[in-house]
Every structure is written in C-alpha cells, then in structure tokens.
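Laboratory data are not the source of any read-out in this text; all were calculated from the coordinates shown. Fair warning: this is a prediction, and the values are worked out from it, not measured in the lab. Cβ atoms are built from the backbone, for glycine too; each structure is taken alone.
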Structure P
Amino acid sequence: MAVTLYFDSATGPATFHAQAFATSYRGTGCLLDGEGFSESSESWYFLSAVETDSGRADGIALFGDSITDGFGSTPGADRRWSDALASRTGRAVLNAGIGGNLLLNDSAWYGERGVRRVERDVLQLAGVDTVVVLLGLNDIGFSETDVQPTYKPAPVVSSGEVIGGYRELIRRGRACGLAVIGATLLPFGGSDHWGERAAKVSHEVNEWVRCSGEFSGVVDLNRVMADPGDPDRLHPAYDFGDQLHPNDEGYGVMAEAVVRCL
C-alpha cells in the first residue's frame, strides 16, 4: 500500500516516525502522476496509522522500544520481529514500538512514557486481543551512559519500580479484555546500556517476569537470544553489531519464541 500526501504550503514542524526502516519519497510540487519524487528518507511523516478491517479480532500488539520498532533490521525488507510474527501466524500484528521509549518516564526525544501511551497505542485499537510487552530496558540502561544527551531523563530505577510499571500495564490490559504476555528483556552485556547496576536490575526484573505468574503468559526472549558462552550477551549470530539490538535473524528467532507462547 502506498499513501501519498500533498501540502499546498509550508507546514512547519512535522510529526514523524524517525526510524521506520522503510523508504519514503518526497519532492516539490503536485506529484500525483507519480513522477518527481527526487528525495528519500527512512522516516515516515505526518501519517500516524492506517486502519483496516481484517475481519478478525485476534490481532497482536507488540508494545516496546527500539527493539520492537525494528532497529537493526534491514531497511525496506520488512524484517522486524512484528513482520516475522505476522508471516508466521497469519494474524494482524501491530507494531507499537518507539525507539528510546521508556516505561516510567516521558522523554522529549523518545515520547510519552509506556504506562501512559498504552491507552492510545494499544488499548484503544480495534481487533486486538493480545499484547506482548517488551519495555523497560531503557529505563534500566540510560543512566549507565553519559554519551547520549538524548538519554535524559535517566533516573536510576529499581527492579520494583519497573515491576510496578508492568503491573500497571497488566491491570489496564486485562480491564480491556486483553491477554498480556510478558517478554523478558534481551541480554545487553557489552552495550552502552550495560553496567553493574543495570545487570542486577535486569536480572531481577527478568526473574520476576518468569516466575511471578502475573502475566497471562511469558516468552523468555532473554534465554533464546543469549550467547550460550556468556548469557549476559546477545548471541553473536543475532547481534546487529551494538550488542543491544538484534539483526534480521535475531528478530526471526524472537517471533518464533512468541509463536510457541501463543
């Protein structure tokens, strides 16, 4: 599907999805004949969603950060884990990932906190009966680095605070009749998010996800994506190259793990 937008005057600042991992084209003038799109971008501008009717009510929403957004996948190839999951299940899969997003705090760069935006990005959507939550790694890891000025706010959070955020998502999802599946955080040892405190908190959070029984189901992405020789690190075959984000193969493995959980 192609969506073409035309603006007859300057718009000023544009809303956009910064890392869409798909190509958009633009040009000057009225280009309804399909010619003259001389510039390209991997961002999507203005358009926030396209609503369709699949005739089914078993859609899956993936709720998360840049890993859900598809960072590290091949641009233009539809190799995010949402794409892989849709192809494996035949179900509608909605990608509600925002790169850099936090579970507990708003960010000028990375959007509204997860416990708030879940209403707009998941709960108000028609045709969804399941949500997979993979969020919280940035809350844990942003405070480990001073490299990125965009990693603010970066308060030091405890495992209890992250778990409290998960419980809020579970409560609100179930109130809307959704199955809320918890995903353990992927290994991120060696990345710019890693440190002694981040390691401790992520281990505690993942153990709670696995053992608490509070989610409708659990997909243990941490274990399926780990390097067998160093479980705190991504498997080298699945690593995009920053020891934080998966590559195309890794996203496929994540989708397979969710299929087994559904």
Structure Q
Amino acid sequence: MRGAFLLPVLGCGFALTTGCAIGKSDTFTFTADLPPGFAYQAIAVYEPAKGETCTVPGGRGTEVGFNRKWRETYQPDSEILLYRTVSGCPLTVSRIKLEITAAYGVDWGNVSADYAAVVIRDELDAPYRRTFNAVGESTFFGQCQWMFRTMGKPRIIRKLLDCKKTDAQGEVGRGRPFSAYTLDQLAGKTVRMMIKLVDEERPAIGGTWVRFPNGWKRCMGKSFEDQDAYCFGNYKDFSTFKMPDGRICTIYPGCTE
C-alpha cells in the first residue's frame, strides 16, 4: 500500500466553513480489534472540500498511509486528519481504504489479506450512517476465515484470507467489513473495526478436498502433476502435500493421520 507525505494542515479559517469550531478537534482515531497475528494497513483518501473546484496535480499528496510496515512496527491507533491542504487546494477526508493482513508462515510470502472500508460523506441517509455511543466510539464488525489450497508441483499449502461484514451478534452480511459516517460526526471521535477469526478453515476451491472426521485429504486428480486435481467422484486416491513449514503431510491441518 502506498502512503504519502503530510503537507501543512489548514487552520480553522478553512475548517470553520466545514463544521470546525474553535477548540474542536480536527482529527478522529481509527483503531481495530483484530485476532492475534493480524494487522491492518490503512490509506486515508482526501478529495476537494465541498464547493471547491480546485484540483491537485497528479493527485500527489491526497493519500496518507498508516501501518505500511506492519511487520516491523504496528500501531493499532491511527490519528486521521479531517482536513488537509495540498497544492493550495482545501481537502477533506472521503474514505479510509483498509487492508486486513495476516501471516500464516514464517516465509515473507506466507501472507494474505482482504479488504474493508470506511466511507465519509457530507450527507448520508440515516439507514447508512453509523452512530456513536456516549463516550464517542462507533464500532463496526466483521469476520475472517482462512481458506487453503495447494499450488505448484510439490502441492504446497497456500492460504487466502476471506473477510465478510457481520452485525454485532456475528450474523454474516453481504460484502466486506464496511462503515459510513458524515464528516461532521467524526471530530474527536473513535471509529473501531472489530474482527473475529472463524475457528474452522475451509478449502479455497470446491471439489478438490474430501472431509474426514480428523481433517481434509487432497484429491490426487489425474496424477500428482495435475495442478487442478479435482476429485470428480474419486474419493479413494489422495496425495501428499507440503505445509508452509516444509512438512510433507497427508491430512490438513493435522498433517499425519
């Protein structure tokens, strides 16, 4: 994810026209409660303020990144400016692009991610606008699940992260984790993304694994070199596969039967 350098922020001279008041915060906090080993990256996207006709050449400086190096330094709280000025153009934050990321192995490539978003508008119909509690927090929810498959000649296990939005009770909805607010709701507030991890993993591609009481077995397919290796009704011939840590296994996730 690409970040951008910060340029001077407009004072309240501009902000007064967009809902700022003397002494009122011009930032809000985005934070996340994630499963162990998970992190998020965020990009705050800025667009010309309402009524402005200016543009930023090439869009340079209209995006600000957070947790870009999440494997080295991760901060769950991101302080996000509501207003910025770039190339003389007054901007307001319009959305937060979020990437939910996790590693499933020690190799650098053993990482997968899925997406979430926060949308910010000048106006929103009530059904789409989230509210805040008495302490100024608003929480939206989601769940992620690991999906596994094999790739390459050794049939190495690779995992994909699949994230969906849920309600507070865990009922799964359509689409990825998402929330929406109006600009005038956010000053001094906290927006929290709460993600749970589904306990059970599942195959990423249907018809390629068979479930047994103690785990999943990989269908052989036409031969061990068959990269697709669909079962096609053959539930007797299975292949070994290679775990991310190098073990050769016959059943997932326990490795040995």
Structure R
Amino acid sequence: MPTPETTRCLTLAQFLRGADWRLSLPHGRPYALFLWITRGQGRVTLLGRRHGFGAWSAILIPPGTLAMMDFGAQALGYAVMIPADAVDILPAEPHLLRVRETLSQAELTAVIDAMQREQSTHRPFGEEALLAHAGLLSVWLRRALSNEAPAPPPRAAERLAAAYCALIERDFRNGDSMADHAAALGVTPTHLSRTCRQTAGLTAADILTGRVLHEARVRLEDGDAPVRDVAEGLGFSSAAYFTRFIQKHTGAAPTALRRRAHQ
C-alpha cells in the first residue's frame, strides 16, 4: 500500500488486497493506521507484544511502530490511513480496544461511514473534510481510552521487547546484527531471544530478519533501484550476500521478485 498523501478510508478487503507478506512480516509505516474490525478475528503484534482480536476491535498503529498483522479469512472492517503530518491529532502510543458498548460501536461506525461518503462524492474541500473526520475519530478514541480501566504497568519482558522493536525500526538499515542490538540494550542475545519468543512468538533474530526482508521486498517490488543499491541501502556487505538472503527467505532471486511483481 503506497503512503497516502491525504487521509484515506478503505474497507478491510481493499486494504488486505495484495501480497500477504506486506502485513505478516514485521514492518513500520510512515503514516498512522487505524483499524476497525467489525467481524472475524486475527492477531496483531505491536512493539513485540502479540495480541488476539475479534469483532468490534479498534487498533491504532502510530507511524514508525513495528507491527505484524494476521487476519482471519472472515475478517471484515475498515482501515483508515492518516498521513504523518496530521497524526498529532491521535494518541502517540499503539492501542488495541475491544469495544463492547453498542453506542460506542455505532458512533465509530458513523464516523467511518462519513469518511467513505466524503471520498466517494469528490466534493470541493474533500481533503479538509476527511481530516476533520479523522479528528472526530481521534476524539472517539480518546474518549474510549478514558473509559478503560488503567492498564497494568508493562512487565520487564514487555519493556525489553518494545525497546528492541523500537531499536530495530530505527536502525534496521545499518546492517547491525541481533547481537549488536542486544549489546546496545545491555542484555545477552540469549535473554533477548527468549524474551521476544515469550512476548511475540518469534525469536529476536526472526523479528530483525523479517523487518529487513519486508523493506527489501518493498524496495525491490515497488521501486526500480538497482539490486546493488538496495543491498547497500540495507547494510549488506555485497549484492551477492543480499541475493542469497532474498533467495533463502523467498525462494526467488531479487530480479525474479521484481519481475513477478510487475507482471
């Protein structure tokens, strides 16, 4: 999904259209993503902590938040994308809310329905109207959060996993290893990996590998930079090493992935 220049609202089916890896691999987005799940279930991992969700779940993923998503086949709902220059209207932390009150469900659905109508009519000042609706969405979210019981303080394992994921999202292009990140966090690689498996269901190395692989595929399949430039931009020592990395994790060479995406 290209980075939106304006606020956009899609059905979940429209949002999910395309390669599964774009959601299932660890990744951060340059824009805020708000998901409103009205049917079905799935899992989302936010900053190294895995959560299950079902119908009537609201999920906020701020820009630059490392996340993974897996939606069940029956999942229905909406995805709202808000550009980074407008995200100051939203909370700065990721949230997952299970919305049980019928009135609150109806209020949020009404805001999203209004966004969809605004998009479909193409009236003057539509971008301003969509941003105003995004502001109403933010008000709804902050009200819903104010009604929630205070969350317990994060456990040590959750704090470490979140710190690791934030470090990955900041530095994954540098070519640093998982052990390098563990040293920066003052823990052993074994402890870090055990912690991530506990909170996210993946080892620390798997999370880092997945983030690099996601970015590599985005650059290969959505861009036209030479493979050697993609490899260099992600901290690989050589294009040959990068090619082996891509082949190992996708079963195809970088040029084959690009060619397949453009067919």
Inset, instruction - Assign the value 0.50, calculated as FRET efficiency 1/(1 + (r/R0)^6) of positions 26 and 234 (r between Cβ atoms, R0 = 35 Å, to 0.05), to the correct structure from P, Q, R. - result: P
Inset, instruction - Match the computed value -8000 of helix-only ellipticity at 222 nm (-39500 (n - 2.57) for each DSSP H run of 4 or more, over all residues; to 500) to one of the structures P, Q, R, and report its label. - result: P
